Structure 1
Amino acid sequence: MPRAGLLPASVTLAGAELADEVGFDHLSMGLLAERLGVKTPSLYKHVDGLADLSHRIAVLAATELADAVRDATQGRSGSDALAAAAQAMRTFVKEHPGRYAAGNSARAGGADDPLGPAADRLLDSLAAVVRGYQLDPGQKIHALRMVRSVLHGFATLEVAGGFQLDTDVDDSFTWLVAFVDQGLRAVAAR
């Protein structure tokens, strides 16, 4: 019988929190069982193993990040929306590096996989930001990929300690967002 208080959702959340602390690559069923005060085999009553747990964490991460970006950009457009989305994504990656890594390593497994809609919600929020620049339809997907790639790259490098120079990282981030904004405006003006 499953331990009282443990459900797939609570096991997933505990796994996500642990991944944020120790790193997604170091997450294991054994570590999670220890964290929850149970024997490792009892976790299998709630999740089907590490792959299932990782996928559930990915769905959680995609949902949380999509919510953060949507909430940050609501009622904004253009550079304001871009800056808000960028800051929301950066903050999420800094606060939840393990679950963000889980989200980037997972792929939707079919039409009924909740990861697909969760990831689509994030892309929809970022696409709304890009739409605010009034780009030609043929440019929108390129712009969306660029925005996502730039924000992902900066945030993951920052979390990994990749910015060791004396220049303030916040200043670099502000510069980067302004640079992306200018680029999108330049493409729209063509």
Structure 2
Amino acid sequence: MTKIAEFRLTKYNSLLINLAALTSMTLVLVLLLVLEGKSATLAYIEKFYYSDQILPLVITLLVVVIMHEAIHGMIYLIFGAKLKFGISQLNIYTMDVSGNLYTISQMAIIMLLPFFALTGLLIATGILFSDLAFCMIIGIICNVSGSTGDILLLAYIFHKKKLCKGKIFRIKDEKHGFGLYVQ
């Protein structure tokens, strides 16, 4: 296999990913404000503040981040990975250190499952436990914004794959990034 491209989580790339995540979070919050109206949104915040739900919110956000990475890890393990978790350039990551090469379909599952599964779980939890609905909404917003980097990286992979028509295309996790290979 021949390496044709790579992505490294440099300070610059990290800044771009984090700005994209903050932008997506801001857009979702603005959308919520527009859909619910200013008074309803402020009422949610006031009710939330005065009903001692700050601790549940902090716990929700922590659980969302941990579960997001755990879902990545679970899928990696299904595909035979040896895992490493870490933090680099203000980004939390899960990576395979086994040297396995992944198809684009496998990588799409690895990268997108936390977005879909965790968002669905948070919606179901918000419906079942209506007192925690606001925490779950914030958890969904956190998960969506946290998935922004996964989505952007997958878009990069699809773009590079498109340039390699007719060739076997594989993705390999590498230190602080990934390599793209063809045969």
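FYI, it's all coordinate maths here, none of it is from the lab. These numbers come from a predicted model, not from an experiment. Cβ atoms are built from the backbone, for glycine too; each structure is taken alone.
Here are a few things to note about the model shown:
- helix-only ellipticity at 222 nm (-39500 (n - 2.57) for each DSSP H run of 4 or more, over all residues; to 500) from the coordinates reads -24000; which among 1, 2: 1
- Of the structures 1, 2, the one that 11.5 was derived from, the read-out being mean count of other Cβ atoms within 10 Å over residues 107-114: 1
- Relative contact order in percent (Cα under 8 Å, 6 or more apart) from the coordinates reads 23; which among 1, 2: 1
- Label whose coordinates, when mean projected area of the Cα convex hull in nm² is calculated, return 11.5 (choices 1, 2): 2
- Highest-scoring label, criterion being distance in nm of label points 7 Å out along Cα→Cβ at positions 35 and 171, among 1, 2: 1
- When distance in nm of label points 7 Å out along Cα→Cβ at positions 11 and 27 is worked out for each of 1, 2, structure 2 gives the greatest result.
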